[in-house]
Structure P
Amino acid sequence: MTELLVATGLIVGVFAAHEIGFRLGLLRRSADEPLDRQIDLVRTSTAALVAFLVGFAFSGAATRFTNRIDLIVTEANALGTAYLRADTVAEPWRAELKAALKEYTADRVTLLGRDGRDQIEPLLAKVSGLHERMWRSAVTATQDNAPLMAVVLPPVNDVIDLHATHLAMARRHLPIPVMAVLLGTAAISLGIIGFGNGRIGRRFSLLDGVFGAVLAAALWMTIDMDYPQLGFITVTNGPIVEALAAMK
């Protein structure tokens, strides 16, 4: 639903900005060659600025998207390693550590999936308790055994640390002021195009429509990729699912 609202808002905004510019241009229809040259200059410069800002925003969103994918792979590896190394400790701590890791992994599958949006808060509330269970089991099972501690504790610590990294990454987006400047500049650019068309009293519906649609699509993809759990472009939780399937 959110992604559809964003797409609709961008499309409406694109055509509204052009229409407002066109109607303002109709009010200034007059033979003024210096003004027309200046409009062409500003239109070209603004379009170039929009292209730069979209490229900058898209590049940043793509980098963050890739980092989120890599982080999920890293977490899946840490979970798998911690689960396997739990075999090195004695019962009953082996079963307790494995149970905590398996439950934690199952929660991560839900938390990082598209269908887990309504469960984010309760699942996040469980995290600290599961971390404590895992760490307590690992520490107690390896107490007074330095070599075993060196084997078991590091991957468990990695699992715990990666949660904080996940939260930081989930909250890392294009700054709101930068997004506001990007959207505002795009609206001004479309308004200037419409203003120039209005001054000559002629619409170029196909050309302006194609430009507006492409610009709206580029902005939508940038926003959608920067919020992967809310839009169509999502980060897969496949590696975590595979890690859970391997925990037998």
Structure Q
Amino acid sequence: MIPISDDNSDRTRIPFVNYIFIAVNILVFIVYQKLGSNLDFTYSYATVPAEILSGHDIVTDPVLVRDPISGQQLEIPGLGITPMPVWLTLITSMFMHGGFAHLGGNMLYLWIFGDNLEDRLGHVRYFFFYFVCGIIASLTHVFSDYILGENHLIPSLGASGAISGVMGGYLLLFPGRRVTVFILLFFLRVPAFIVLGSWILLQVANGTGYLGGSEASGIAYAAHIGGFIAGLLLIKKFHPENNVKTGRRGWL
């Protein structure tokens, strides 16, 4: 089930914060990550659980591994120098991606669900809501990585955690909003709670290994789940009911 669009007929704001988020993600991938080929940059600014847990930068040497299929030796880059406090990688990692599919999928979801949330929250509240959810998502990944005893030196990156928060907030504010999805060669319009409910159930199923998902897949399911739950819990704080009743919208 791939979302294509949603109903924007009641939108009253130009969601320029959402547009900026999308533009920055694309810009970083093209200019700084050089379409994914600049691994030195990626490995320096991604979130590394061991660095977050220790508070110190960690630099490692490249590692040679043998591809079990082709038999060829491949070099995995080591962790580079992070020229800033490592805690800030919780933010920089939110604007980097592992490839075209990773970037394209994330930006599609942000394009569809972010504008409605910005319209309801206001530009400033949406800006901070996005970042708070993204940071909580990354921390969820870091601590789940520690609890499960995974490799603490594997970097994580992507806007998925923050976007998961957007989706959690969207689910509470627009549960009945019609979303056009592509499924089994058909385009269907279904309520948002079906689309987003199915998505989070899939993340939980994969994250617990029920469908064979694991850290070996390279997908940080814990970040998706943590971001989504953060969005559910925080959306009312960023959009208090009295602002709806009094009609106070503006930038906030």
Structure R
Amino acid sequence: MTVNPDDYRMPILEHLRELRSRIIVCLWALIGSFFLAFFFANEIFGFLAEPMNEALKATDGGTLAVTEAMEGFMVQMKVAAMTAIFISLPVLSYQSWRFIAPALYDQEKRWAVPLMVASTSLFLAGAGFAYFVVFRFGFPVFLEMNGEDVKAVLSIQSYLSFATTLLVAFGSAFQLPVVIYFLARIGVIDHIDLVRGFRYSVVIIFVVAAILTPPDVLSQLLMAGPLLVLYGVGIGVARIATTKRRD
């Protein structure tokens, strides 16, 4: 029996057309969000910088400063870009879902939306923990380590990079229950494995915290603590979701 290549060409082309249309919608959402965010870039950066400004006033009276001619403009561009991604997340998630949904089984579709909501909520919880806890309590400690005769003059660009790194690191680390769910669903682990491996997991969590956070003990402890709690949550998740069979 001869197979005609044209029988397989149209579905692939349609698949690529749909992918292109989804990407175009995402790009328009990002572009529109970027221009909107750019008008409020100073206010958004002010919100991000508020914990550091308060810490500077409470310690050595230092300040955030512009150290290069184009630094202020570049910070506005970066803030607008990051805000655009954040604002566009619902559109990006929805378009991704519409693209992959036809390839999923009905049972997978039922779990996909709750998982997307859980993942987004956990990321926001992690970023919120970084801003309201790590920033508020960590920055004064960091500044006090500079010594009494040192006044901090921080570049706004370096601060934005530092703050963004912490926000993304904590948001990503808080995905631990989602990662455990996927590993449990494919039968790699179950709740018994997690309980037995708790001691090793504590070591791994502290190593990950050391990698994702700045090189200081306080920020590492502030990340490791919530991760241990989330690990406990993950044990419950694995107990419900696991497909692993034990003899």
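With distance in nm of label points 7 Å out along Cα→Cβ at positions 101 and 141 derived from the coordinates and found to be 4.6, which of P, Q, R does the value describe? If you can, show how the numbers build up before the last one.
Details: P: 0.7; Q: 1.7; R: 4.6.
Computing distance in nm of label points 7 Å out along Cα→Cβ at positions 101 and 141 on every structure in P, Q, R gives 4.6 only for R.
Which of the displayed structures (P, Q, R) returns the greatest value of mean count of other Cβ atoms within 10 Å over residues 69-76 on calculation? Please list the in-between numbers first.
Details: P: 17.5; Q: 8.6; R: 14.4.
That would be structure P.
Using distance in nm of label points 7 Å out along Cα→Cβ at positions 109 and 205 as the calculated read-out, with 5.3 as its value, let me know the right label among P, Q, R. Intermediate results must be reported in sequence, preceding the final value.
Values: P: 5.3; Q: 1.6; R: 3.8.
Only structure P yields this read-out.
Thinking of P, Q, R, which structure, once helix-only ellipticity at 222 nm (-39500 (n - 2.57) for each DSSP H run of 4 or more, over all residues; to 500) is computed, gives back -25500?
Label of the originating structure: R.
FYI, it's all coordinate maths here, none of it is from the lab. These figures come from a predicted structure and were not determined experimentally. Cβ atoms are built from the backbone, for glycine too; each structure is taken alone.
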